[in-house]
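Read-outs throughout are calculated quantities, based only on the coordinates presented, and are distinct from any laboratory measurement. Keep in mind the model is a prediction, meaning the values are calculated, not measured. Cβ atoms are built from the backbone, for glycine too; each structure is taken alone.
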Structure I
Amino acid sequence: MNKHKTDRIVVAITQWFGILLLVALLVWGGKYFRDANQYEQTNDAQIDAYLAPVNAKIGGYIDKIYFKDNQHVHKGDTLVVIAIDEFQLKSDAATADLMNSRAKLDILNASEETQQHNIDVISAHIPGVRAKLEHQQQEYDRYGNLLKEESTTRQKFENMQASLLVIKSDYEETIASVKAAQSKLVDLKAQRTAIAAEIKSREAILARQQLDIRYTVITAPFDGQLGKKNIQEGQLVQPGQTLAFLTNEDEGKWVVANFKETQVGNFKVGQAVKVMVDAFPNETFTGTIESLSPTTGSKYSLLPPDNATGNFVKVIQRIPVRIKLTNARENIHQLSPGMNANVYIIK
């Protein structure tokens, strides 16, 4: 008798369990079909943010590191300092070269002034020599007339002729000296152009060395959170080497959802979105469609598919959709790039 009663209890429990299971399946199925009619959804979605590399602009040995793993930093905070000794020596050498070039310019200024003084001195003799030449020319002409009238001797005439040639030579020599001095002044002015160009070049080199000195201090370009520290003090880094990665908090965070191409036909910018993040199952985030990718995700791959190769298998493609989060909840700052999410876009 007890056995039959036990069997009836087991059968009753089984029936009720089956009924509850059926009800649960019906509820789940109803919710699924309701959501399918109300939303376009995908679980191929992740939180995203701008992740910028912090790079070394110069090469050198790391002197000091001022950040730790996963540290929050503010714009302008010092992250890494590269040893400055070598760059300071180069800057001192560039400063010395610039001072040397400027000293050449001072010497050139003095040489130009001296040369101009020489030109003035030589030019001052020209009127006197010209006067002597004109006087001697008159004497030569007078003695020539006297010789024709046989009022003087040929010896005196020849002496006068020789004196005229000497004075004329002195006059031409003075004129040539002035021209030579002026030519040398032109050469000095040409050197000024070369020295001025040299000074500009030295100034540029010095500015570059001073810029390298400033580059020895690497700062945070914006507010954000650093990732894992992969460098050590004393390590040699090269120009352009990535020292850390920093998320840009100023640009915020968004969701990239990869919908099937059969789902995006009616999507529009500004369309309402509901986001469920796996890390916060009890939290609902709202947003709007910010943009749709102009191509499928496969086109951005390293080796995009080529359907003209002869072996074609049709595969439904995915279209990346960028979603802007609009509700300012407390947990938004805890969303990390790469977190999985479920996205529901209201039809």
Structure II
Amino acid sequence: MSTIKASAPTEIQKRNNLMDHVLEQPSYGWQDPESRLIIPSPRQLLKEFFFRLNIFRTRKNWLAFSSWSRVVLLIPCLFIFAFQYFNFYLLGVAFLYSMIVMGTHGTVWHHRYCTHNAYTFRNRFWRFITKNLTINIIPEEIYVISHHVHHAKSDEPGDPYNATAGFLYCFLADVNHQPIARDLTEAEYAKVVKLMDHTGIRPNTYKQYQRWGSICNPVRAIVGCLLNWAFWATVFCLIGGPALAFTLFGAAGFWAIGVRTFNYEGHAKGKTDKHKDGSDFNRKDLSINQIWPGFVAGEWHNNHHLFPSSARSGFLKHQLDLAWCYIKFMNIIGAVSTYQDSKKLFLLKYHQPYLESKKEPVVEIV
């Protein structure tokens, strides 16, 4: 285990700042007594991972267990596609679904709406449609609360997917670092629930939270997931038979694994020298803009860290933002009533001054 030094919050700050203790601290901790980031060994990370998946130890592990159960159930579909139904046409369909459809939906739903509330739906119907546009993979609770902490503590001790702690630290974060704490007071729990009010998730009462260790109720969450899977399995079978169903469910499994690598890559693998002039204007953390996640999912991550509440993060001409295209289209047809767009502010505050700084000085000849 190794450590990286960071500034230490006072005890009063720890008590007053919910982001300091809203997540369940791993057994190896966030930081040492000198406020340095604790970097656990792979063995420690794997031990914590399986400890927190063990539903026989405590029922409060149910959410992490159900999240990874979805991945485990989808992997056989990927193998069935590869060994029984494989052809290049279906491979192309799988690529489009996993990389573009699933990726863009994750940005539209989990990232820009559930976490940052960057736009509002006209009514519950359109919210329900958007939520279920793809195969259900990631529980909203695991994503949303931890992502608020990520922005509050980006690349600092307590960031649930701190890239400086290594790949495995980020890859296993949804189990090891992202579940909410199980000892919140009633007042603190009410504040956490408020962060998810707009998502449509019906929360547990405080007493139910004390029993299950989560905001969402296991029965409602599992039934909702099963109905989502049943619906899409039926649709895919009607369109293309079992071959298409196994292809797309397998593609969803591929995405479910790949998405767990994003924050490690999106924060430059923890390296401090990867910002590019003219592209990465936010220098307060290690986030970088990447072409591939940007094009396939609208995830221009450095831009997003500059303006997290913006419904658009592709601000420059070459930065295709499919997530924004969906949100804007929904606005045009009346499904989305309002949205925040920070492009003009970005251009005025960051890009235009950069362009001005690159102009050759005018030399007057007397």
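Out of I, II, choose the structure whose coordinates give distance in nm of label points 7 Å out along Cα→Cβ at positions 90 and 250 equal to 0.6 when calculated. Could the numbers behind the result be given before it?
Working: I: 2.9; II: 0.6.
The value was obtained from structure II.
Out of I, II, which has the highest value for FRET efficiency 1/(1 + (r/R0)^6) of positions 282 and 322 (r between Cβ atoms, R0 = 25 Å, to 0.05)? Don't jump to the answer; show the numbers that get you there.
Details: I: 0.50; II: 0.70.
Largest one: structure II.
If relative contact order in percent (Cα under 8 Å, 6 or more apart) computes to 22, which of I, II did it come from? Could the numbers behind the result be given before it?
Values: I: 32; II: 22.
Label of the source structure: II.
Compute mean count of other Cβ atoms within 10 Å over residues 106-113 for each of I, II and report the one that scores greatest.
II
Comparing Rg/Rh (Cα atoms, Kirkwood Rh), for residues 74-257 alone across I, II, which structure shows the greatest value?
Details: I: 1.55; II: 1.00.
Structure I gives the largest value of Rg/Rh (Cα atoms, Kirkwood Rh), for residues 74-257 alone among I, II.
Taking 1.56 as the value of Cα Rg over 2.2 N^0.38 Å, for residues 202-241 alone derived from one of the structures shown (I, II), identify that structure.
Working through the options, I get structure I.
Taking percent of Cα pairs over 40 Å apart as the criterion, which structure among I, II has the greatest value?
Numbers: I: 60; II: 15.
The structure with the largest value is I.
For which of I, II does helix-only ellipticity at 222 nm (-39500 (n - 2.57) for each DSSP H run of 4 or more, over all residues; to 500), calculated from the coordinates, equal -17500? Present the calculation step by step, with values, prior to reporting the outcome.
Working: I: -17500; II: -14000.
Source structure: I.
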